[in-house]
Structure 1
């Protein structure tokens, strides 16, 4: 089978396609024949190495993670053989491959008619988008500021905020085309956060402050966002794309504001039953057409470097997929 890894840190060109034997699932695991892989921004930072920031340090060789959609072909020792043949989604390491191993506990069954783009959101991106909103918590009528709203998690968070009853949703992104996209998925206001006056534009849209901020950018964006919170406003931080982990100034919280951190693995460990229920809830929303993923591009596995270039250039809207089996009707 084909697999993509990297053996030195650097740009997208370090991604190497190699021929290897399929991996063997261990106890508690399954082997998937991969249909599609959702490429995530964080792996572009892991690939660049420690220079991207201390939180992106991973040893070589690099094993890109991804949101895998595929069919179970084997189960590990002691596993349930009845799973074989089922189409599922899972977050996996060594995901850029024709076959990938995934943990059986967190498989997301894929409804029969769901395309690969929507299916690729079920294991990680959609659960993150929903849980960060509920961690705030989002209340009906709240004004919500969602950074990086044109990305994979962000464009789902915009839709989910509306479904959960948000009053006004403000999405940030870069470039006019991406701002148009953010509005198209439901944002009431779209603002370019690369412009120095973006906080003033948020204040103009929400003179009383915002109730909820969702941030995976970090750095100065997070610092400015704290000042935009209304009394009793809540910020949820679930990433730091800039690689800068800022100290949250306590004085900024004295104005009746709060900051919460979120990590999907920690959430599943702390409350696995609720995490599973939310995965099922999201599957139902996708199956009913109430939540939709936008696929920017579907690329062959051998073009993993191109996928990383798209994501790093921030020219994509929604999801970028790798398609080991080639382009097909399920890609959209």
Structure 2
């Protein structure tokens, strides 16, 4: 079995984009404090908090406008094809926002080891029950360490992470905080990375980058959409096949947002030895998760893992092309359900 995980909201309880950006803001403010006279002489605006807030506001406005003008509307999209067309259409909106990050130089000068340490410290703050600093704190979903122990360590299953997060180094720092003894090479990460100039580009060679975007600054288009994640999934599967050719192509994918929809269905339809997709959600999943609600709107059954059949069972004729899907609040529920056994 090959386990592939989304990062934000899947390994972590919530999205960590704000925490990553807040770490970058603090870094740039510290740099400015060391070189304040030079910044003033150049007339540079050092209000990094305002730069980040402006990027968020413009993204939200772009997303709202795009969604309002898109047809068919959400409640009329009843097929997977229609939903994927909408999700893919958001690629330009996401890339425009990532390019604003580049132009604002929010991550300029941040080396990988700095971002790695930032991720590690964010989880350590989350483990401190007295720490109330939510702007710089990351929480992992319960049972994640035990889940990795059972899958990667005991069963020797390949485990990969694919994420549209802006920093693979940040992700690795979060993972290291979870288990300092685990080797970084034990888990392959397919995500974006931060360059010296502050540009955000994929950390793996792109195959299907859209041709209609501005490449004046970067040769590589940022890794941002649901279709990008499918490309990363295929890269992860190929890498696992090269390193562990003895393993079957059974595939389990876990994600929490609509950018994970295509990967979940892909894994759920896999006929090479079983597999499935698990939607991670907080609280009462079907009532609170946009991803689960979208899957149900498209006609898919998404039972809780405690009520779902095991993924590794032989595929029966009456299943047809229906993807094997389930949902869970955390990794403790997944382990207790034995859905992967």
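Kindly point out which one of 1, 2 the value 5.2 was derived from, the read-out being distance in nm of label points 7 Å out along Cα→Cβ at positions 106 and 314.
Details: 1: 2.7; 2: 5.2.
The read-out was computed on structure 2.
Out of 1, 2, which structure matches -8000 when helix-only ellipticity at 222 nm (-39500 (n - 2.57) for each DSSP H run of 4 or more, over all residues; to 500) is calculated? The value was obtained from structure 1.
As an exercise: mean projected area of the Cα convex hull in nm², calculated from one structure in 1, 2, equals 18.4. Which structure is it? Derived from 2, not from the others.
Where a number appears in this text, it was derived from the coordinates with a stated rule and is not lab data. These numbers were taken from a predicted model, which means no experiment stands behind them. Cβ atoms are built from the backbone, for glycine too; each structure is taken alone.
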